Structure 1
Amino acid sequence: MRTGLGLAVVGLACFPAQTSWSAPVRVMSLDQCADQYVLALSPEAEVRLSPRADDPDAYMREAAKDYRRIRPTLEAAVAFRPDVVVRYWGGDMRLLSRLEADGVTVATIADSQDFEGIRQNIRNVSQALGAEARGDDLIRQMDAKLQASQGAGQGHSATYLTASGFTAGPETLIDSVLRAAGFRNGTRATGYQPLGLERALLRPPMLFVRGFFEQRMADWRGTGRHPVLKKLMQKRTVADLPAATLTCPAWFAADAVETLAKAGQ
């Protein structure tokens with residue numbers, strides 16, 4: 001007896017291999033980050049977004065309300081029959097390998113540590129969607145914000161902190177955000193790591209740049225919300241960066257730079 005999964009695989013094998021299509025193109029997004037790219041680059045397409053497309057930390061959550069959402073599964077792909085699939089982390093290998101085997105264009109957003117990586121992401125996804133002109137516009141807008149924000153922090157040391165108590169050192173996108181706004185990263189160790197309450201109190205940063213603190217119900221017992229640390233941050237916080245600018249390696253990371261630069265002037 002053939003299982004439902006077997007039927008799904010057979011159905012997906014019928015996807016036509018396509019290198020061109022007539023409008024509107026059918027686009028399936030597999031996660032929240034991909035949602036932002038699809039909404040910005042291909043708003044006129046027949047789109048299916050991920051279940052998290054209108055979450056509070058989604059940058060384009062208002063625009064997402066006009067589109068249908070589906071789960072990033074093989075069965076959903078069979079039903080929708082996309083021409084292009086966009087992903088950052090969403091979708092399992094069974095789905096992705098099947099899409100590629102059957103000629104469906106899969107555009108993957110790479111994890112980026114800097115703004116050049118974001119530029120390349122925009123170019124790659126916009127090319128897959130046939131929206132190169134829109135991609136170029138996004139890059140120009142991002143670069144204009146970066147240019148306007150240069151040097152605002154005057155080389156002051158600033159330490160990033162999330163509500164959960166994590167910070168970010170070199171080789172992270174947060175480090176690039178701090179440096180783009182003219183600040184020096186107060187975290188020396190590379191990558192993401194816990195800041196540590198004891199460490200923060202014994203060697204308090206000169207300035208804090210806070211992320212994800214506006215999400216009141218998220219990490220409400222995290223180290224970043226500890227009463228002692230909260231008191232320390234009262235006179236040392238230079239800016240609160242909106243969560244929506246931090247959840248994805250995309251052009252709106254420049255909005256975080258702009259917010260930080262304005263607060264640091």
Structure 2
Amino acid sequence: MRINRSIRIGVGIAALAIVATACGGGEEARSVSSSAENGNLIVGIKYDQPGLGLRNPDGSFSGFDVEVAKYVADQLGVPADKIEFKEAPSAQRETLIQNGEVDYVVATYSITDARKEKVGFAGPYFVAGQSLLVKEDNTEITGPDSLTGKKLCSVTGSTPAQNIADKYPDVQLQPFDTYSACVEALRNGAVDAVTTDDIILAGYAAQYPGELKVVGEPFTTENYGIGLAKDDTDGRNKINDAIEEMVSSGAWEAAFNETVGASGYPLPAEPTVDRY
């Protein structure tokens with residue numbers, strides 16, 4: 001009886017281990033080069049950022065980040081029709097990479113030391129700065145120092161939200177899951193302002209002309225990188241090569257003008273890749 005009971009317990013534990021692995025306990029980060037050699041890539045982008053990463057009503061995708069993602073894929077030998085785009089909300093980007101759900105992420109993803117402990121970064125491919133979005137008739141909010149006591153919306157897991165929490169504790173920070181939800185809260189009066197990077201806010205202001213505006217000067221520097229597996233050095237080098245080629249060939253400027261340029265956001269200086 002004791003032997004049979006021990007066997008049953010051992011079999012049960014083994015079965016649980018198999019189920020756990022099948023349910024997602026055994027995921028591993030992907031190798032960009034290996035995926036490219038197989039002819040397909042899964043790329044994380046934002047779905048709700050006009051001019052940067054937007055899922056259109058017909059199911060297609062548009063924006064500067066999308067164009068950067070496609071250019072990199074092409075340089076890796078993968079055509080645009082072999083890319084699977086996957087939504088990458090701010091709070092889920094590291095998890096998507098670490099679990100092998102995406103090959104790389106191009107989603108207004110600021111390079112930070114804390115994130116580099118979890119994932120790798122190529123780039124930067126763009127340099128932005130945190131700013132504020134308010135209603136057109138708002139004259140009280142002109143910068144971060146005028147936010148005391150105001151309700152400010154940003155996104156959970158984002159660098160802008162952390163900046164506000166760290167540096168402006170008197171602000172009533174309202175974290176939402178997406179910036180589009182923040183913008184709706186601003187439009188209906190639930191919050192006084194939205195904060196994230198100026199290039200993102202410019203897209204929303206252009207989406208609602210005469211209703212919303214970007215105010216003040218940028219008060220941080222945000223280096224947008226392409227996130228990938230932490231130890232994928234070969235993949236990072238190849239993506240850096242692709243970014244440098246996009247910039248030097250003029251494709252970077254052309255992509256910016258065709259996407260973000262419509263918002264009135266001025267063409268910034270070309271980025272310089274950091275090969276750490």
| request: For the read-out Rg and Dmax of the Cα atoms in Å, a value of 21.3, 81 was computed from one structure; give its label from 1, 2. | output: 2
| query | distance in nm of label points 7 Å out along Cα→Cβ at positions 63 and 119 was computed and gave 2.2; which structure, 1, 2, did it come from? | reply | 1
| field | Comparison of 1, 2 - label where relative contact order in percent (Cα under 8 Å, 6 or more apart) is highest | value | 2
| Can you say which of 1, 2 returns 0.65 when FRET efficiency 1/(1 + (r/R0)^6) of positions 55 and 159 (r between Cβ atoms, R0 = 25 Å, to 0.05) is computed? | 2
| query | If we compute distance in nm of label points 7 Å out along Cα→Cβ at positions 79 and 143 for structures 1, 2, which one ends up with the highest value? | reply | 2
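Any read-out appearing in this document is the output of simple, stated calculations on the displayed coordinates, not a laboratory observation. Quantities reported herein were computed from a predicted structural model and do not represent experimental measurements. Cβ atoms are built from the backbone, for glycine too; each structure is taken alone.
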